[in-house]
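**Student:** Several structures are given next for inspection.
Read the figures in this text as sums done on the coordinates, not as results from a lab. Predicted model, so just to flag it, every value in this text is computed and none were measured. Cβ atoms are built from the backbone, for glycine too; each structure is taken alone.
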Structure I
Amino acid sequence: MSQPSLDYYVSIFRNNPQLILNIKALLLADFKSMESRFFAAAENNDLATMKAELHKMSPIVSNLKFAEMLDLLEKYRHYSNDSEEISKLHDDLKMCLSQIYVMLEER
């Protein structure tokens with residue numbers, strides 16, 4: 001199982017502790033916001049908004065080198081409203097997001 005990594009941001013910010021803390025706070029706020037909008041859209045079966053939120057997450061997840069979540073985002077891309085697997089996809093997304101939150105909340 002892959003784990004998210006801040007290596008990309010550490011490299012960009014040359015391991016500056018304050019900048020790393022700032023980016024972690026921004027990423028945490030962004031992910032929580034995207035998660036909220038995604039699951040609100042899911043409740044309303046708003047597939048377009050769901051996919052838009054996942055599209056916003058994708059480049060950040062790529063920067064975090066979180067392969068497991070990238071695979072999950074790809075599965076969502078092929079999801080249609082008739083799919084029976086949506087509940088599992090949602091559970092997997094919540095699990096991936098919780099892994100990201102744990103990493104971002106570490107000091």
Structure II
Amino acid sequence: MRWWQIKKARIKPENRELLETYGPETIRILLVVPQNVLESDDLRKPLADIRGDALKWLKEQADIQERSETWLFAMEVAITVFVLFDLVISVVGFFHGCSKWR
């Protein structure tokens with residue numbers, strides 16, 4: 001579980017921009033075949049040349065996704081706890097109110 005800090009990959013800004021253009025899913029698929037070439041507006045690089053940067057960037061993206069899922073799970077647990085707490089208070093209030101009528 002990753003709560004706070006994400007270790008940012010130390011890669012060249014032009015490689016980061018190129019990788020972010022394609023996205024993590026596409027880069028994972030393209031890494032299988034080393035002859036792929038990544039193209040952007042003014043940049044063209046073979047994926048084999050930036051394979052190390054691509055792997056570091058994919059690790060960073062996985063860490064970001066893990067942090068997002070961790071916080072989402074924490075929020076779901078907190079909401080569930082608050083709903084259960086409200087339910088207990090409502091049930092206690094209901095039975096306490098019913099006892100006044102006897």
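**Student:** Looking at structures I, II, which one was Rg/Rh (Cα atoms, Kirkwood Rh), for residues 5-52 alone calculated from, given that it came out as 0.96?
**Tutor:** On the way: I: 1.21; II: 0.96.
Going label by label, the one that fits is II.
**Student:** Out of I, II, which one gives -25000 for helix-only ellipticity at 222 nm (-39500 (n - 2.57) for each DSSP H run of 4 or more, over all residues; to 500) as computed from the coordinates? Mind showing how you got there, number by number?
**Tutor:** Numbers: I: -25000; II: -23000.
Source structure: I.
**Student:** For FRET efficiency 1/(1 + (r/R0)^6) of positions 13 and 37 (r between Cβ atoms, R0 = 30 Å, to 0.05), the calculated result is 0.95, so let me know which of I, II that is. Don't jump to the answer; show the numbers that get you there.
**Tutor:** Numbers: I: 0.65; II: 0.95.
Source structure: II.
**Student:** The value 33 for relative contact order in percent (Cα under 8 Å, 6 or more apart) was derived from one model only; which of I, II is it? Spell out each step's value before the answer.
**Tutor:** On the way: I: 37; II: 33.
Structure II accounts for this read-out.
**Student:** A further question on this structure: Comparing structures I, II by distance in nm of label points 7 Å out along Cα→Cβ at positions 61 and 85, which one has the largest value? Could you put the intermediate results ahead of the total?
**Tutor:** Working: I: 1.3; II: 3.9.
Result for distance in nm of label points 7 Å out along Cα→Cβ at positions 61 and 85 over I, II: largest is II.
**Student:** Taking percent of Cα pairs over 21 Å apart as the quantity of interest, name the structure among I, II where it is greatest. Don't skip to the end; give the middle numbers.
**Tutor:** Working: I: 34; II: 56.
Largest calculated value belongs to II.
**Student:** Assuming 3.2 is mean projected area of the Cα convex hull in nm², for residues 45-92 alone as calculated from a single structure, say which of I, II it is.
**Tutor:** Numbers: I: 3.2; II: 3.6.
That value comes from structure I.
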